[in-house]
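Structures are listed in the sections that come next.
Throughout, read-outs are computed from the coordinates displayed, never taken from laboratory work. Everything numeric in this text was worked out from a predicted model, so none of it was measured. Cβ atoms are built from the backbone, for glycine too; each structure is taken alone.
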Structure 1
Amino acid sequence: MSGNSFGTLYCVTSFGESHGPALGGVVDGCPPGLELSAADLQKELDRRKPGTSRHVTQRRESDTVELLSGVHEGRTTGTAIGFLIRNEDQRSKDYAAIAEKFRPGHADYTYWMKYGLRDPRGGGRASARETVVRVAAGAIARKWLQQRYGVVIRGYMAQLGPKKIPFVSWDAVRGNAFFAPNAAMVPELEAYMDGLRESGDSVGARINVVAENVPPGWGEPVYGRLDADLAAAMMSINAVKGVEIGAGFAAVEQMGSEHGDEMTPQGFLSNNNGGVLGGISTGQDLAVSIALKPTSSIRIPRRSIDAAGNAVEVQTTGRHDPCVGIRATPIAEAMLACVLMDHALRHRAQNADVQPPTRAIPGKVA
């Protein structure tokens, strides 16, 4: 299977399946000298891991990470960083009933048609459990970006199914299982998820991620555009069906006089372009939003076919997230961090000596 690596100078490769012995990754391109320990990666993995609340899958995984290479005496060496995360709580028997059936909306059918076989245990390689590797790689990237450039990457849930969540504060995000930026709405979200779980159905979500203090100039003008790479990275996350940069689809209804981000010596007056112009960062906040579809594994019977092409009914039991978006915030943050670090290194390689004649203006008016 090809397609297990992404990035140009900061390159991430992942391996493993949901119910295999372990998942792991290799990060190639991290500069030497970065202070790094397993605890740096574990902090982010703990934000993503299952079983943290009643609203997500009750699969019990510690997601303990083991650093295998690329670090000596607490600092990166510049060589490949290898790490491993062992699976501890597989229940493969839960998938016996659907081993020869295709779940509607899942990758079962497409994997079968591409490879002629598939690992049905937990979705195999198509499982969202693969994202542990992305989160670990993102933890390395976000630490380097913060130390070198002061970049801060944060995310939050902006919508759960039909329930839009107005942003109140970043402090609220850290205080609940939904990564919701509005503490007052948490009881309503909990009640909604309790009802959804009882019904056996699932729902989608919208996640917003923001990178602050990104310098202007990162990104390429044509085929390596920063926003294009971000869109590809976000779309590679399981269940993501839509990506917006800045105003996104709202730009359809805007006038040019409204959408174009005016500039003053004191800073930009708006950020409809999400911090990217011509594929290159502007120095404004980099703003990305993703839409995640409802979980495909649900208890409600659905019509489908089996491996022989016969009509069947599919009902999925076992442990599944009724909304994959609840744990998606750390994943989206990680992908944003990996793309930004890749472009930071690419910019440094070609343009480190460039001194623009114009002083960079602030990302926004103070």
Structure 2
Amino acid sequence: MTVTEHSSWTIPNFSLATWRTTNDPQRVADELLSMCHGVGFFTITDHGVPAEFVEHYFDLLEQFFALPEATKALIDKRKSAYFRGWECIGAELTNGRVDHREQLDLSTENTPYAPDVQPEYLRLDGPNQWLPEDALPGFRDAVNEWLQRMGDLAWELMEILSVGLGLPRHHLRDVFGERPLSLTKLISYPPTPDGEAGVNAHKDAGFLTFVVQHGVGGLEALAPDGLWIPVEPPKGAFVVNVGEMLQAMTGNYFVAATHRVVATEPRYSAAYFHGPDLRTALAPMPLPQRFHDAVAASPRHRDAGFMAKRNEILDGETEIRSAVASVFGQMMWNYYVRSYPEVVEAHFPGSV
């Protein structure tokens, strides 16, 4: 295994109890804002999600990945025009490189638009693929409970961020529109081959990402000094990071942190990506001038870029300076085209 020099930066922790009991919400919101403006990664404790539920969820997660491949293949992602389902190791590309992980992707089940709706990204709303109930009893209910619990936490954090940004408490929730679309990934990592990554260095496309590592590390965030920080949360804590949508809509006051996974032993994790209506615009929010001044004074924030599109990656680009989309749906479409060209070609021929 290649030895990596680690950064002296650390990942801060935010206790939700401080928000829920405070008499000074602005002070607590400013604390969270500082974390998002800094590394862009933090952990949350005192979140209220029962440890028993997390244990139960991970037990079912491990049972899912232990199923015969023929059973998991019943919900192969290549069968879904909505990019939902199971995929084997090596099926996803990140920044043009193969990821060494097996995963199951499931999302909010909004009613689909018409099959020929335009623009194409509106076709991302639709159903999940689920195993028959007798293949893994209780699994579907547990995933839906996970989505609900993570969504509730995300709404709470977004309220805190709205306060910190000098906006009405429900500003970000209102921005999310009528049909929010969030994504969850259930992930199994084998030990990462030398010189490779379980998931290669990247930035998340959405607003906020929640990750539970369940006792085995391997997640690393890129610090402002250009070195990697091992993300080792306190027991029972969830990891949270900023996505490119918040970066775009705060005019780079928040910066989506580059991160990766290198697993030294078998590892399971669960990730939740909080997302809005596909039609949500990425226009900058009406922030007080002090936030714009802070960005202008910081080269790291002012010059921060976004993940390149697939054609740009093929041309050798990994990051571009301007936001790659004007609405959330286009951002997600760029992600799927970049990461799953085989699925795109199967269901949207000519789009890759």
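Computing distance in nm of label points 7 Å out along Cα→Cβ at positions 43 and 131 across structures 1, 2 gives 3.0 for structure 2. Each of the structures 1, 2 was assessed by Kirkwood radius over Cα pairs in Å; the largest value belongs to 1.
Comparing distance in nm of label points 7 Å out along Cα→Cβ at positions 147 and 163 across 1, 2, which structure shows the greatest value? Across 1, 2, distance in nm of label points 7 Å out along Cα→Cβ at positions 147 and 163 peaks for 1.
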